[in-house]
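Below: a set of structures, written as structure tokens.
Please treat every number below as a calculation from the coordinates, not as lab data. Remember, predicted model here, so these are calculated numbers, not experimental data.
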Structure I
Amino acid sequence: MATSQEELDAKRIFATLKKVVSGLVKNYSCDDETMKIEFQVDSEPFEVSFKFSVHPNSQLLTLYSKLNFTVAEEYRDAYARAICELNYDRMYEATFDFSPTKGFTVFRVPVLFRKSILSPELLDGVARYTYNTVNKYTPYLYDLSHGVEAVMPEE
């Protein structure tokens, strides 16, 4: 259970996050009680989804972007290996997480805010980094999810 100070810190972070998101997109869903914000951004060839969550107990802000496809069962082992290679070789601030049983992939960015102040610029940067990274790697991962041999994008 979060202390009263941890709860206040989480609410302050969530208020800043709401201001940032309202400056990025017009349409989003916001749940003040659970401290979650969700929205989508049109992009080619895939829409990019965002789910911000503030967790008072762990003093953590997470951003999940679920990719818009499911990996076919026969390609999941090879896909999981490709995700591991991608994370090891390219991902330093965040990771792609893959569920082999469900076949879906999310891009996850954790931000610890314990005894910290997260600036609007940092939160805006997290959203933009997510958008750019998901846009860059989704076509590659989509091809792999369907058994198509693909070349990893340039760094």
Structure II
Amino acid sequence: MEAHISSGEEQRLTFRLLSYWNRIRADKKFPALSDVNIQEILELWHFTFTIDVREEEHKFFYFGPKLASVFGHDYTGEYLNDAMDDIIVNNTIGFYEKIMDSQEPAMEAASFFSEGREVRYRSIIVPFSNNGVDIDYLVGTTNYKIF
């Protein structure tokens, strides 16, 4: 999965998302999802997912089209528990509960084996809150390579 990145710009999607999150957060604990200006990060946005955590059963609010292409499935509107049946989703996004507990962004880079092949990945998930206190949405990006 590769995005077209202009010269001099951070190429790792994870660091680009974290940098944008910090910028729109400013001096608040969390930015609101409405603070996101998709046009500012359109290229990155196509590689992100948004998880709605307002209800007991969390679900994908958005699954970027380029991310869906890489994963081979668009999880938009699907419950997270159902998506976790996919070993790649489970390993690259499954740590999302850490963010709920710590109330801070979390990043992971690791590897696992799927069908006898090594999968290396890097993922980040950042929290958003409409009221500044309760996390409503999680936004993340992930990329992986199968060897």
Structure III
Amino acid sequence: MKDMVKKTIFLMVMSYVEINIAATLSNFFIIFPITFLGYSFYVYRTNSNANPIEAFLFGLLVDLIHGSYFGLNATLFCLITYLINSYSNAFKIFSYLQVCLFFGLSATAYVGFTQLVLNIYNFSYITLLVSSFFNIIFCILVAVFTSYFPKISRLKI
């Protein structure tokens, strides 16, 4: 129970940060899904397989916080949880660059899918392309940061 409260608070803080920086980054055609990446990194870093019901409930919480269509984030959180759990052994033999590309491209898929659902008549390929580069570079910077400061990356949430 205590672990679930920690995860919920972590997710709410990530959503708060995402909502606050979204307006600034949208001027540069960037959509930065911090909540999605934070949850993905959490599922990736845990030693046990994440529960799909937990992913669905956290996705519903994010839907409520962001005011998006009910079930959009829940579906995408379940999908990323399934992908990470399915390929957890393959990630052990991948390099940091390959894992960063996976997370950056999954964030790009998240951005593309949410933009298709939320802005069907206002879809922008430049936003998708710039967000893709930004998300991949962010994931690479996180990997570099955790390799140079390993004690910080081992902190439990």
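From which structure (I, II, III) was helix-only ellipticity at 222 nm (-39500 (n - 2.57) for each DSSP H run of 4 or more, over all residues; to 500) calculated, if the value obtained is -25500?
Working: I: -14000; II: -7000; III: -25500.
Value -25500 for helix-only ellipticity at 222 nm (-39500 (n - 2.57) for each DSSP H run of 4 or more, over all residues; to 500) corresponds to III out of I, II, III.
Out of I, II, III, which structure matches 16.5 when Kirkwood radius over Cα pairs in Å is calculated?
Going label by label, the one that fits is I.
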